[in-house]
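Take a look at these structures.
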Structure 1
Amino acid sequence: MKKILALILTFALASTLLIGCGSSDDTEYHVGILQVMDHPALNAATEGFISGLADEGFVRGENLTITTNIGGGTDADQMAAEMVASGMDLMLGNSTGSSQALQRATRDIPIVFTSVTNPLGSGLVIDNDAPGTNLTGMSDRPNFGEQVEFLRRIFPDAQTVGIIYNSGEVNSVYQADIFERYLTSFGITVIRYTVTGTADVAGHTTSLAQRVDVILTPTCNTMAAAMATAVNSAAAAGVAIIAGDSGSVSNGALATYGINYYMLGRQAAAIAAQILRGEIEPETTPVQWQETLQIYVNASTAAHLGINIPDDVMAAAIVFGE
């Protein structure tokens, strides 16, 4: 009789444990994505983030609800406040401005960022190795030296390089300063033009193109959003644009040696999944960078401008416009 009771108790305990495991697996998660601007690089990062979460077991429509706010004139702080108020387990800030808006909205909900060039300089973290805040994630900071070497590989005779960016985007200012230092170290003259919004892009790019051999744009949200306009304005003067992101190359910029934003989003998802599972906390999780860069070339733009891209560059490139 005692053996039978023991077996019954053992079975009951095992059943309880199995039920407990099942309830844990049935947890519903709510993740918010804030992306204050609609353009290819940021869109790719968002797509990569959602895909990466699914591969980690957080599947939209099954155990995951995703609320996505992509700006179209709506105030970033308003979108962030609405997202926080709706109740989130975690939020993604896709770009510096998006992440800063989320940071202003909450100091409690975990925030993973992506497409942020300078997390420390933009105030998102106290230290890149130990953020000390409710934010951590992936930076899209380029390898500035390699990007400048890439430009010089395609334009070895360039004496004057123009840099155009939005002066209101701290990540763009940060990049422009560093690019200028690298370029001037090679004896290249740098002319900087700034815009305050997409309405400035056509006129400012036209003026800049008349003064330089080639134009370089950092990973600037404003310039990326108006890249087709910038490309047309520069091309009228026979000048090419070396861009900071692959989305801009798909929109007509000549080339870049930079980040794969889809993969950047997937890497952010891996961090988010660990936070959702309770394995790590943003405060103590170091910021990460994408170390593998990719060459992107727009063959149509090269042909239109009569620019001969070296064979070894083309062999290693992802090519648009063929």
Structure 2
Amino acid sequence: MDEILDLIIIGAGPTGLATAIDAQRRGLKYVVLEKGCITNSIVHFPIQMVFFTTPELLEIGGVPLVSEREKPTRNEALKYYRKIVGAMKLKVHQYEEVLRVENAGPYRFRVTTPAANYTALNITLAIGYYDNPNFLGIPGEDLAHVSHYYSEPYAFYDRDVVVVGGRNSAAEAALDMFRGGARVSLVHRGAEMGSTLKYWVRPDIENRFKAGEVKPYMNAQIVRITESAVEVNQLGTRLSIPAQQVFLLTGYHTSTVFFDQLGVEFDRDTLRPTYNPETFETNVPGVYLAGSVVGGRFNAEVFIENGRLHGEAVVRAIAASR
């Protein structure tokens, strides 16, 4: 492309789409590049997932999200964001993965995809974190029956399943599979489930523990995974838990590939990037952040509810510098 764009947004999640809406309203020349489909991460959420928040906190562009119940579902969100893209005619390129981003001179950035080369005055990284699971670094983590993502329970009826984790994703997966007829064990390194469990999930999972319907292994560290078991160390005792399927739902983190390519400073331990909290501009002029990418490993700090507001600050700063 010979045209120089005002802004390239990498990522078509809710935050990237909200940024595109603001860019379009201010008359900026922009494009959104997404390696998967629109709201690709939400597509890979568990099929029956219900959001923790109310519909108005997931809304973008001032368009209401209509939900049948108090809490919107995954399916309702997926339909909503696609209607936004269509109704507003947002310039979103699905299935166009960004291979490389590089500085091409003062306030010039070159973006390479399999389909085209783009040049822009500004870049916004709205890449989220869901594509990068936190690996435990244990033997057997790469076996075929081990996954870092959960979708639905039906394939695990009458099977021994081990879920690893102590937050909402682990608790909800364990409950879903128990009700789908699986024999479920839950392994967590803490003494109890995490403090951020949804208020309707906590009593449910704790009651399943008490009834022996989901078997808990608290204060347990995984040693290794074999073809038929998960071996743990629980308070000095070595245990072997039968497992025909293992879900390691231990969280996710943002990618730093584009940070390295562009020279964005970030902490190597926390993966937190350096940025201006008012404009979300990084140490590299013209490179902005939006959404959960700002949190590095601490993705529980930024959700759709607050991340969707970042785009307005980003676009305001870009418009002011024109």
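Only the coordinates and a few stated rules stand behind these numbers; no lab work does. Since this is a predicted model, take the numbers as computed values, not measurements. Cβ atoms are built from the backbone, for glycine too; each structure is taken alone.
Taking distance in nm of label points 7 Å out along Cα→Cβ at positions 155 and 195 as the criterion, which structure among 1, 2 has the greatest value?
On the way: 1: 1.7; 2: 3.6.
Looking at the calculated values, the largest one is 2.
Distance in nm of label points 7 Å out along Cα→Cβ at positions 99 and 171 computed as 0.7: which structure among 1, 2?
1
If semi-axes √(5λ) of the Cα gyration tensor in Å is calculated from each of 1, 2, which structure is the one that comes out at 39, 22, 17?
Working: 1: 45, 20, 17; 2: 39, 22, 17.
It must be structure 2, since only it matches.
To which of 1, 2 does the computed value -6500 (helix-only ellipticity at 222 nm (-39500 (n - 2.57) for each DSSP H run of 4 or more, over all residues; to 500)) belong? If you can, show how the numbers build up before the last one.
Working: 1: -13500; 2: -6500.
It traces back to 2.
State the single structure among 1, 2 that was used to calculate distance in nm of label points 7 Å out along Cα→Cβ at positions 235 and 299, giving 1.6. Mind showing how you got there, number by number?
On the way: 1: 1.6; 2: 3.2.
Going label by label, the one that fits is 1.
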